[in-house]
Structure P
Amino acid sequence: MKPVIGINVDIEAGPPPHMEVQITYIEAIQQAGGIPLLLPPMSDEDLEQISHQLSGLLLIGGQDYCPTRYGQNPESSLDLAHPIRQDFDFRLLQQVLKNTQMPVLGICLGAQLLNITLGGTLIQDIPTERPDSPVKHTSETGSNGYHKHLVRIEKGTLLSELYEEEEEVAVSTSHHQAVGKLGAGLKAVAFAEDGIIEAIELPERPFTVGVQWHPERDIPTSSKLFASFVNSACKNRATSQSEHPWKVG
């Protein structure tokens, strides 16, 4: 059986309010052999119930988290995510990290969520804090919000294996924030030319990876990343079922 991968959702204020997920995230999971399951905001009780049916968690990109969550005052450049999404995203990841060993893949904002949840901080606005950076981390309005720049992946890491140990990889990117101080247990495993952290791993857990770029926008380049994530989810599903088989009826 295919592993079920939970995916959080974005929320737009409306009116009326609505939820959305870019289809590229869904296609990436499907092509890697998983079943995507969208996770709308819900209570902790409902989240605990549904988490037993998940084998992995994909955290998508989006707007900014409020810096008060990592002990800073908000800067004027921020575009905050809907409060309901912010609340649910943190409760979701906290429960997964605390109560399960399911694999986690965080993309862009999802990588930042992983870092904040583990006690790290963010660079609130790269152009403000690194005005002399030669790297263009985001693109202008009207260019679909994505372009490419090079990242250097550290040797001996999970990502180096998945990207065939290439020293530099051109990645699809669109972000104005990035990981600042690393959260507990996290390791920085990829960097842009200006030193900005572009990927993190949590070695103490099975497949727990955050990438600042958007691999779902360039699946041919990142197919092994999604395949490894879904394969890890499949192993997690088999282990969970052997320890706690689902009961029907």
Structure Q
Amino acid sequence: MEKRQNVRNSCLIISFLLFPVTQFYFSPFLIIWGASKGIITGSFLIFTIFFFGSLLIGRAFCGWIMPCGGMQEIMFMANDKKPKTGKLDYIKFFIWFPWLIAIITVVLLAGGYKRVDYLFIIAHGISVSNIYMYIPYYIVILLFFLNSIIFGKRANCHYLCWMSPFMIVGRKISNLLNIPALRLTAKQGNCIGCETCNNLCPMSLDVSNMVKNNNLENPECILCAKCADNCPKQVIQLHFGRVKTLKR
């Protein structure tokens, strides 16, 4: 389904172009700063949406609308090698856990949350609202750029992203409770082993082996549907349903 991938690519590019506006809504530092003053910030709201949304759509946010996801896929033109994964995927949790502890600590020291200000330090709702705000903007861009150049395809999603653990945990809960959600399913017997899915997966997953084992659940899957849309035998499908009903 070329049309679906065209829509996805368009969403990612538009999201990346809007990053000067939206950057602080994804800021991990802004949550801590707001928490130290007892303020619920815009980024607090966005991360909450990611968590609860992941119960229904997993990490589809990463595959379809994340600004730095768009940047990373543009970087495929410069470096499309597969990054080392496996245990290295847990690096982001070593970033996430201390960050959560820091949020809890500072909000307790502040006496709890007292008010909501979704535009906290975001002038007129725009992140890069003056020349000085380009400094944090380009620091983030440079960090993601270098990581992509050095390590390869969506390396930031594997190693550094402080948002993906919310969605990974949400997906685990969704599967545990068997909540109807967006999932991949496969007609295992139709697979011809061409490994087109492996070659095109932006997260460098061994999709063909997942099909062979009849288990398409993977915490690093961003549900971009490239494997489904490019499979010559239409083995893989994007489906909304429960885990149990997808097993064959």
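Throughout, read-outs are computed from the coordinates displayed, never taken from laboratory work. Remember, predicted model here, so these are calculated numbers, not experimental data. Cβ atoms are built from the backbone, for glycine too; each structure is taken alone.
Comparing percent of Cα pairs over 12 Å apart, for residues 177-216 alone across P, Q, which is largest? Walk me through the intermediate numbers first.
Details: P: 57; Q: 61.
Evaluating percent of Cα pairs over 12 Å apart, for residues 177-216 alone on every structure, the highest lands on Q.
Given structures P, Q, which gives the highest value for relative contact order in percent (Cα under 8 Å, 6 or more apart)?
Numbers: P: 21; Q: 28.
The structure with the largest value is Q.
P, Q: which one has distance in nm of label points 7 Å out along Cα→Cβ at positions 41 and 193, as calculated, at 5.2?
Numbers: P: 4.1; Q: 5.2.
Computed on structure Q.
Given structures P, Q, which gives the highest value for mean count of other Cβ atoms within 10 Å over residues 73-80? Mind dumping the intermediate values first?
Details: P: 11.0; Q: 14.2.
Largest one: structure Q.
Looking at structures P, Q, which one was helix-only ellipticity at 222 nm (-39500 (n - 2.57) for each DSSP H run of 4 or more, over all residues; to 500) calculated from, given that it came out as -15500?
Working: P: -9500; Q: -15500.
Answer by label: Q.
Could you figure out which one of P, Q the value 17.0 for mean count of other Cβ atoms within 10 Å over residues 81-88 was computed from?
Values: P: 17.0; Q: 13.4.
Label of the source structure: P.
For mean count of other Cβ atoms within 10 Å over residues 9-16, the calculated result is 12.5, so let me know which of P, Q that is.
Details: P: 12.5; Q: 16.4.
Value 12.5 for mean count of other Cβ atoms within 10 Å over residues 9-16 corresponds to P out of P, Q.
28 is what came out when percent of Cα pairs over 28 Å apart was calculated for one structure; which of P, Q is it? Walk me through the intermediate numbers first.
Working: P: 28; Q: 35.
Of the options listed, only P reproduces it.
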